[in-house]
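A.B. asks: Got some structures for you, see below.
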Structure P
């Protein structure tokens, strides 16, 4: 398979479809692995010569290597999008993916941090008056209060902060923008933080600036969250996404409507949000167990 066609596809995802950097990087890696497999097993055939059995042989090899069903599904998705792109630009008459079925993936319920542990984490940081401590505290507050993806946080700009209307705008997956309400207390903290930024940083558009004078990277945010969550929870996963799960779970547990949570999270389908209803069910089970005489 010609590398130029993969490069063109990745550029299409990045600049025309406006896929998130994380998705683009994942697809680029998947297609690079696919290209290497074709070169080794089939002497790098042209896209029009690729057949369904070739795809199946790659998927079988991945399975034998112990690659998870979830990862294989993502690679299938990358191939499907790639071949659709080739059909769109006229390089391919039909896709070899039409009869490829993704393997079943066991649904994984989202992990979340208990409300009291979130509060304990924030209280531990609240008294830090140093600039770095204030920055870390505010990052954690915004991640949890707004349910942001890490990419949304690091790219959040000052012009997307709207204190007059008590809200923020963020750009999510597929370049879709959504509005999230903010509490007066958090608005005040953000306003003060922006106002007191060092003068040499005032022209930087992003809200959060790393001590090195540039916007934070996703890796740096991950390390920050892991450091502070490790002090209050024994959960195996301690990523920024756990705070997003906690945001959604706590909303649902306190009576928020599913559709409202969907909009706040920026999900494109209700199915993605429904995983958070399990926590309400677990609460009902616990109430039943404790209160029903025949439980």
Structure Q
């Protein structure tokens, strides 16, 4: 017995009241809106397999879903519906709840579910982390038919994982709209490692994958890290060198025209040449 649940005992899906669900939607509104296009694309890919796509909160509550109307009744009876609690405490081992508990992607195939009532389901779930690297949601694809074999479940799991990383990327872009986003070299792109760099070349944000790769912790907005230090790049070590780097960039932007570069920096052409160490 786990969480007071018994495998063979029929347990009705635990559902929120409409008032509770409305409050949850209000809190998660930006996440749901950002994830919606990816949910649409994922459902276009797997809808023909008879599955449904679910986005659940970090408490395991289904907050958004996609499914074919012909399957709605069956999915609703199985609890694959908005407002239903799929945490492990409410439903035992299952895709959404177990992905939350473990913090990584899982596939719970048929009789791997704890409750006997759920053994007809095949569920592939992946956690979604927000721009601060915190677990924000779970993306799930569930099928209720016995025709979904393990090979097909593997393909679905891959699609779910990629879609979860896409949602994370969209959340990160929304959180840092004015920053320059960088994908660190040497990091597998599938992991979704992205750095947000400001105009001073300081890292002010990092996805969870980037945080894990570089060992970053805490609020980078309050305690940023020089991008050059993370990436192992040379950077100006003195004020004079930094000044020269600024002028070199201005010259490059001006296509080599020193007069235009000097005007852009608000200094005279003579001063520009002197500071850059060039002769007329």
Structure R
């Protein structure tokens, strides 16, 4: 075959992330492990409100190949209710502290849309990344806070808020609309001096199942933004509803979606199941290497 080139933008990942003292090369996709310090996340197997449990799972994730641990204390499943900032901080702090104490060199991301939480977590525990589901829409101070913190920022697209985002999501064209959305916000962040930016299309956040799969098919379009793309589809309803099952039985479907995301140019997979995702990345790399040898 002579019509396939791994030098195309689809497989060009000349990106890196500054995670503390480390510069992480994203030419090989990396895996981010999900640590939910919540009692009500959509996938029951990911609920780790107790610091001791979170530390145990974090250790397994790191051993399995996770490069980043993403700790969140607020469920953002469809229909989830917002909790006060004090409650979020109360859930988050003991878990992040325990992980930082046990694994001081680990790269820790905090999943929050509140600038105050991001600032406090960085001051107390030197977190390495902020993962914001609202891309600054829910807290107008988030962008300026990230400019001050100078750590990587994941901005995800979400239409509406978790409590009502799935009621009637509407787009002219979901991929085009998201490209416009990210383009405008990247411009604003660059003006503030924020350069370590990751974009996340926000699968399941204000999108129908059909729109989610359109984004997965057209993920390569986001390469025009020249930023790393993170994909979070792990055990989500776009997978388990398609398979007529539940989150606990959506592992095979998740692996299939992860491979599609990698082939579409994803640089980071945000997952519940680190070992399986790391293995998927290994198989993906063999596919790409094989194709590059046949050009």
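Each value in this text was obtained by applying a stated rule to the coordinates, not by laboratory testing. In this text, all values refer to a predicted model and were calculated from it rather than measured experimentally. Cβ atoms are built from the backbone, for glycine too; each structure is taken alone.
A.B. asks: Using the calculated result 13 for relative contact order in percent (Cα under 8 Å, 6 or more apart), pick out the matching structure from P, Q, R.
C.D. replies: Details: P: 17; Q: 13; R: 22.
This figure was derived from Q.
A.B. asks: Quick one: distance in nm of label points 7 Å out along Cα→Cβ at positions 86 and 142 came out at 2.4 when computed from one of P, Q, R, so which one is it? Let's see the in-between values first.
C.D. replies: Details: P: 4.2; Q: 0.5; R: 2.4.
Corresponding structure: R.
A.B. asks: With semi-axes √(5λ) of the Cα gyration tensor in Å coming out at 39, 27, 17, pick the structure among P, Q, R it was computed from.
C.D. replies: Numbers: P: 39, 27, 17; Q: 51, 17, 16; R: 27, 21, 21.
That value comes from structure P.
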